[in-house]
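**Student:** As structure tokens, here come the structures.
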Structure 1
Amino acid sequence: MARPLNIGFLIDDLDKYFSNEACKGAELAARALNANLFIFPGHYIGRPDSKYADKEYEYQYNSIFSLPSVRNVDIIYILQGTICSRADEQMQRKFLKGLPDVPIVCLFSNFKGYQSVTFDNKSGLSRAISHLIDKHSCHSIGFVSGPVTNRDARERLEVYRSVLAEHNIPVDDKRIVYGDFSENSTVEVNDLLDRNPDLDAIVFANDSMAIGGYRVLYSRGLLPGKDIMVTGFDDDRFSVSLNPPLTTVEASSADLTYKAVMNAYNYINGFALEDMSVETHLIQRSSCGCDGLDVKAMRRRLHFDELEHGGNRVADAVKKYLFGIFADDEPMIEIKKRIDDFCSDYLSFIGNPSDPAVCDSLNKSFAHILQTQLLVYTTPEKFFNVLQTMQYEGSIILKDNTDALNEMFSDYYRMLSFSGLSISRNDENKSEHLSRLVNQQTGDIFLMSSENDIPYEHLLEGLYSVGFHRSFLYLFQGNVHNSGKGNWKCPNSMLLKAIGDEHGIRALSEEQQLLRTDLLFTNENIPEDKRRTMVVFPLFVGADLYGLLVNELDSGNLGNVSTVAFQLSVTLKSLIMIEEQNKSKQSLQNSLERFIRDNTKLDEIATHDELTGILNRRGFLGKAEKVLGDPLNIGKAAVICYADMDNLKMVNDKYGHDDGDFAIRTIARILKKSFRDADIIGRLGGDEFVVLAVIGDECDIHKIKMRIDKVTEFYNKQADKPYHIGMSTGIHEFKCSPKIDIYEILDIADGLLYEEKHEKRKKYGSYR
């Protein structure tokens with residue numbers, strides 16, 4: 001049997017949503033092709049400048065770009081538009097020439113002499129700009145472009161110029177500035193506003209710059225969507241959570257990389273690779289002045305206007321909208337079947353909404369959808385849009401008989417929200433578990449280390465349990481230093497110190513360790529009986545490179561690789577220090593003490609809220625679990641108090657964020673004064689706080705609330721502010737037990753908090 005195709009995938013940053021989505025699309029295509037996907041996550045080429053002075057050693061990530069070779073990859077896909085977004089043509093060409101002599105496809109950028117797959121910048125962006133002009137009567141429109149060296153930036157700027165010209169609006173160059181595609185483009189946005197105080201809209205060439213633009217606008221007292229209209233490009237995951245949600249152009253990096261990698265089928269079969277482009281779509285939210293989703297437009301996109309001709313086109317359009325061009329792998333087949341069932345049951349429901357059997361069937365088919373891997377292939381927001389359109393269509397057909405429809409769809413929104421929250425919580429728990437695991441292993445390694453034997457294999461302990469199917473620890477021979485100057489190349493050979501997989505971890509004998517670098521993906525230690533996705537990450541501290549961490553995993557776990565690699569790098573640095581100083585026992589002790597001290601400091605930072613000094617979410621949950629599981633507390637009465645500050649947004653908007661921060665700190669002081677020193681107080685995030693108090697005997701919740709109110713009045717008098725600092729609370733009493741689920745009691749307290757807020761609104765209309 002012929003070996004699978006080996007696809008090299010060069011990206012810029014695993015921690016970026018855009019790059020993670022690109023990896024997801026590439027992996028789904030590789031699965032469909034039964035091809036191996038090897039991911040090389042570096043950073044930017046040609047990035048160093050004064051703005052990034054704090055990123056002195058960022059170039060170390062790019063050391064892995066020297067690893068692809070004709071022995072380990074058959075074709076290379078590179079996120080040219082991001083990796084090289086700050087590099088001039090000469091630097092880009094030098095970089096591409098340094099890659100192995102295999103077919104190379106540039107993604108998100110055209111580069112002469114290479115195949116490319118890009119976004120159709122015109123389709124979505126022209127609609128966005130025309131929407132500002134036609135719908136919102138904007139005529140003084142600024143444009144924040146990306147770097148002049150970037151092809152996408154130039155294309156999007158040209159779309160801006162042409163759309164203005166089509167609407168007979170003069171193009172004024174003073175309304176154009178050039179950012180760097182990052183949130184740091186605030187200087188440029190300020191310059192744009194200083195030169196053009198009459199702007200009624202700003203079009204950002206990507207969402208990252210729009211996020212930075214939001215900060216500038218708020219600092220000037222300007223509210224996006226009201227005082228000035230704002231649009232972005234990319235539909236970054238944070239765009240929907242901005243305040244207000246960002247109107248943007250959907251440019252799915254997953255769709256683009258999927259389409260690009262699927263084109264490798266042509267290469268496998270001896271055909272030429274093709275240049276391609278991926279369509280973009282306007283995503284209408286609130287930052288452009290609209291109320292949110294354009295349901296009527298979504299209705300047409302999902303073919304609900306053709307229901308009288310049958311529902312098949314609706315189901316097909318829904319699937320296309322949710323999943324784009326992804327092929328039908330096994331999970332996708334199941335998801336699409338559930339979507340078909342749901343659409344069919346929906347049509348039956350709007351035809352006979354009073355039939356209990358029809359209602360029950362619709363509810364069951366929706367629940368079945370949430371039991372699939374739906375949110376791996378699409379976003380909660382997209383499915384929300386589908387549901388909202390279905391509800392809108394149903395209300396048209398059913399007219400006055402919509403009570404059952406509205407009640408059912410309200411439940412669906414809630415269930416979908418909880419499903420997305422559950423996934424996010426699981427990811428958070430996995431990340432926290434991973435951090436604890438690696439920290440524990442680090443300590444164990446130091447304890448097990450001897451003068452002549454350091455157990456490197458234990459660095460990989462437990463990674464399999466958090467989604468790392470197979471891990472390889474490669475170390476360079478001797479000291480390897482990369483100053484960032486010159487054409488640095490990875491050494492030709494390395495030492496494979498340890499392997500971790502479903503069978504546990506194992507160290508290799510000295511005679512087994514030495515391997516050629518270009519065989520790090522294809523050696524006898526890696527089984528060839530199935531396709532695999534592997535990612536390589538450099539292990540370094542400062543200018544010193546120690547080796548490589550190579551992991552076999554799926555794209556859903558990519559975000560954890562950098563966490564593991566960073567900790568391993570710090571550990572390796574310490575281990576190497578021990579090896580170099582192993583003749584001195586005192587020196588070893590000093591090194592251990594420094595390591596413990598540093599980790600204690602990091603743990604303090606990781607568990608406490610910087611603004612208030614109290615515990616953060618992670619710190620609170622960790623301490624709460626210990627208290628609930630303490631044998632001395634079992635059976636004792638305890639309360640969980642969920643608190644939410646009243647009117648933080650009003651304080652921020654009217655008096656500024658400094659006053660908002662003061663109010664948040666005051667809430668923390670009130671809670672600390674209202675409860676005992678032994679009680680656990682934390683800030684979950686934003687204006688949300690929580691307290692866990694073990695009372696012993698049954699408590700009087702009314703007295704606790706009176707105490708909080710009394711302390712609140714004291715601090716308000718002391719603060720002497722033109723606004724009232726207050727909070728709403730939900731307090732739930734329970735018995736301590738190690739079986740208590742902290743998230744469950746938090747949800748109960750949150751529900752009580754909601755009831756209190758509701759009563760306040762009924763009584764006062766608004767908070768004080």
Structure 2
Amino acid sequence: MQKITGLDYKIKEMAARIRELREIEGLTTEQMAQKTGVSAEEYLACENGFSDLNFAFIYRCALAFNVDVTDIIEGCSPTLKFYTVTRRGKGQKIEQAHGMTYYNLAASFQNRIAEPLYVRSVYSEAAQHRDIELTTHAGQECDLIIEGKLKVQVGEHKVVLEPGDSIYYDSATPHGMIAVDGQDCLFYAIVLNPTGEPIPELQSAPLLSSAKGEKDSADRIYHRFVEVEEDENGTPTKITFKNTEHFNFAFDIVDAIADKDPNKRAMLHIAVDGTERSFTFKDMKRKSAQAANYFKSLGIQKGDRVLLVLGRHYQFWYAMLGLHKIGAIAIPAMNQLLSHDFEYRFKAAGVKTLLCTARGEAAAQAELAAKTCPGLQHKIIVDGKREGWRCFDEESALFSSHFERPENAAGGDDLMLMFFTSGTTGFPKIAAHNYKYALGHFHTARYWHNVDPNGLHLTISDTGWAKAMWGKFYGQWICEGGLFVYDFDRFHAEDILPMFAKYGITTFCAPPTMLRLMVKQDLSKYDLSTVKHMTTAGEALNPEVYRQFEKATGLQILEGFGQSESTMMIGNLTGAPHKVGSMGKPAPIYDIDLLDADGKSVPVGESGEIVVKTAYGTPCGLFTGYYGDEAKTKEVWHDGYYHTGDVAWRDEDGFFWYVGRADDVIKSSGYRIGPFEIESVIMELPYVLECGVSAEPDEVRGQVVKASIVLVKGTEGSEELKKEIQNYVKEHTAPYKYPRIVVFCESLPKTTSGKIQRNKL
């Protein structure tokens with residue numbers, strides 16, 4: 001092989017990565033010179049970027065550091081484990097001097113035992129009149145000529161190869177090659193792993209089977225609006241929607257179920273004091289009618305914005321349905337808002353009415369904000385009384401339990417719902433959804449949550465964030481399943497775990513944050529046998545949490561991915577195989593791709609931003625834009641794509657794997673490091689409760705990896721423990737990914753939706 005060159009910056013980047021790895025491993029330049037088979041002076045010239053690098057040198061460096069060649073060349077690790085396909089003209093390009101350009105044809109494949117290279121040797125007249133430059137590297141090599149002629153020298157032997165000819169040799173013997181006969185030569189060079197070790201067992205993440213979906217009853221209300229095609233395992237292959245022009249969830253689903261099956265259980269609600277309330281769909285129809293009539297009496301009408309800060313109070317469901325019936329726009333929000341949060345929301349959304357819990361400090365904070373917001377006309381207290389506030393419970397009960405659907409009832413493309421997004425930077429944006437959004441959650445409940453129409457579904461979420469709409473409202477009732485709601489103030493795993501058996505909860509969804517707290521309990525003390533299906537979303541699930549839960553319960557947790565701006569975009573669906581740690585595959589209603597910074601689709605194994613193709617229509621469930629902010633909408637929605645800002649890669653089987661938010665990717669010494677991979681490794685340690693990985697500015701490296709760790713109760717942080725964690729990461733990932741900074745914390749900053757705020761670590 002010959003010396004590699006290319007643009008200076010490429011050489012400098014690779015040289016910096018090599019230096020970083022050498023320093024991490026604690027090796028001297030003399031030791032590396034010995035390992036790479038060059039003099040100390042030659043090694044220093046290479047490491048400082050003053051000399052062309054050759055492939056053999058890079059390969060020897062990779063062996064010395066126990067990383068992949070791709071780590072050094074591209075600054076990121078290969079991801080594929082089963083197979084990789086490289087199309088003509090593609091591959092990892094390595095330009096070099098003396099007329100050689102290499103394309104690595106398997107750069108994304110882990111644990112390669114060979115380096116397959118596609119090589120172009122440019123014909124040079126000058127090269128014909130000088131000695132062939134020779135090099136050596138451990139292992140063996142096979143070269144196969146495709147086009148042109150190649151003169152190869154191995155030791156003292158020289159031979160000219162033509163198309164179809166090949167040569168196989170011990171590459172420890174000095175060798176080199178040039179194109180001859182007046183034209184460029186194209187050939188394959190297969191460089192074999194020199195370690196002499198047995199071929200490692202190459203396995204992709206195992207495919208695990210999910211429970212087959214049950215055939216649903218033909219008389220389900222949703223059939224009026226949804227058409228589904230399934231495979232033999234009950235996995236949906238195509239979902240289309242019909243009769244959506246005037247669709248209104250409150251009338252067309254909830255009231256329709258009440259008319260068909262009035263005594264069917266809609267919700268079992270457990271108050272914080274243990275009070276149990278059971279509601280039928282008839283109850284929901286009547287109570288929502290009273291709410292609608294009450295709101296109408298206050299002058300609230302179609303298009304008015306109403307903010308709901310109600311926690312998990314059962315009144316939330318009455319109010320939401322009532323607002324849908326009159327066409328007012330509902331804006332759920334968290335009950336932890338402070339006065340400035342309320343003020344921003346009142347003004348940004350043009351809020352006319354506030355429904356607020358009497359519990360906690362939310363109402364007091366809202367009162368402070370209301371002083372500067374004259375547009376706020378009504379303050380309504382729920383689950384209690386407060387001076388200067390209307391009382392929802394007393395006043396709404398006075399109104400008729402009948403509400404006729406108006407001729408101009410809101411539906412279809414009319415705005416129905418707004419979410420203040422839980423972004424990590426700047427003011428929250430307002431994601432606006434129309435009435436079709438509810439239908440977009442059909443697959444969320446039916447094929448991801450696997451809701452049992454005769455069971456109880458528990459999603460642990462506050463009604464103030466979008467995940468509640470995923471798991472506590474639309475999809476579950478579209479599938480005619482019952483909701484289980486526990487109205488707690490603070491999450492305590494030991495309080496919730498006994499409820500599964502007591503109330504017969506059949507399906508369950510929780511964010512990874514809460515699952516991590518649950519697995520730290522002795523799960524053998526609790527009966528979870530009624531639970532048939534488990535899911536998680538909100539952030540990526542660390543595989544260790546998955547493994548611990550499966551070990552304790554036998555249940556497999558299926559991941560899903562989406563945003564406040566969408567329903568479930570990517571997920572592990574009923575009946576389909578899944579892989580531990582994977583987000584799954586795109587849901588049938590979304591056309592998903594991964595794009596690089598230039599807006600081009602990335603190949604299998606490479607990271608790219610998750611986007612939704614919208615050039616030929618907006619899928620049911622995707623937001624209509626950011627309310628009142630056209631500029632922000634255009635930032636994320638342009639050129640026929642909605643850009644999520646989340647980064648993932650896709651494997652050979654079409655499964656997506658989460659990397660992180662685009663802004664969270666750490667760039668250190670030329671390497672690109674996804675925080676989630678490191679978090680997952682650290683979470684394997686039994687004394688780690690939570691972990692957040694972020695970037696810390698560094699004058700030399702640009703950024704370094706920082707791990708903020710919450711230890712389990714009874715474990716004390718120490719310098720020795722920090723070193724143990726650092727060494728563990730070095731041993732289980734590429735060394736450059738280890739956290740140079742480790743800090744122990746009492747808790748991690750999170751968004752209202754439970755996601756770790758890495759920018760605040």
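**Student:** Out of 1, 2, which has the highest value for distance in nm of label points 7 Å out along Cα→Cβ at positions 354 and 570?
**Tutor:** Max of distance in nm of label points 7 Å out along Cα→Cβ at positions 354 and 570: 1.
**Student:** I've got another one for you. To which of 1, 2 does the computed value 28.4, 86 (Rg and Dmax of the Cα atoms in Å) belong?
**Tutor:** Answer by label: 1.
**Student:** Thinking of 1, 2, which structure, once FRET efficiency 1/(1 + (r/R0)^6) of positions 18 and 458 (r between Cβ atoms, R0 = 30 Å, to 0.05) is computed, gives back 0.30?
**Tutor:** Values: 1: 0.30; 2: 0.05.
Source structure for this number: 1.
**Student:** For which of the structures 1, 2 does the calculation of distance in nm of label points 7 Å out along Cα→Cβ at positions 10 and 562 return 1.9?
**Tutor:** Going through each structure in turn, the value belongs to 1.
**Student:** 7.3 is what came out when distance in nm of label points 7 Å out along Cα→Cβ at positions 154 and 338 was calculated for one structure; which of 1, 2 is it? Write down the numbers at each step before the final one.
**Tutor:** Details: 1: 4.6; 2: 7.3.
Structure of origin is 2.
**Student:** Can you rank 1, 2 by Cα Rg over 2.2 N^0.38 Å, for residues 330-705 alone and just name the one with the largest value?
**Tutor:** 1
**Student:** Suppose helix-only ellipticity at 222 nm (-39500 (n - 2.57) for each DSSP H run of 4 or more, over all residues; to 500) works out to -6500; of 1, 2, which structure was it derived from?
**Tutor:** 2
All of the numbers you see were taken from the coordinates with simple rules; none came from a lab. A quick note: this is a predicted structure, and the numbers were derived from the prediction, not measured. Cβ atoms are built from the backbone, for glycine too; each structure is taken alone.
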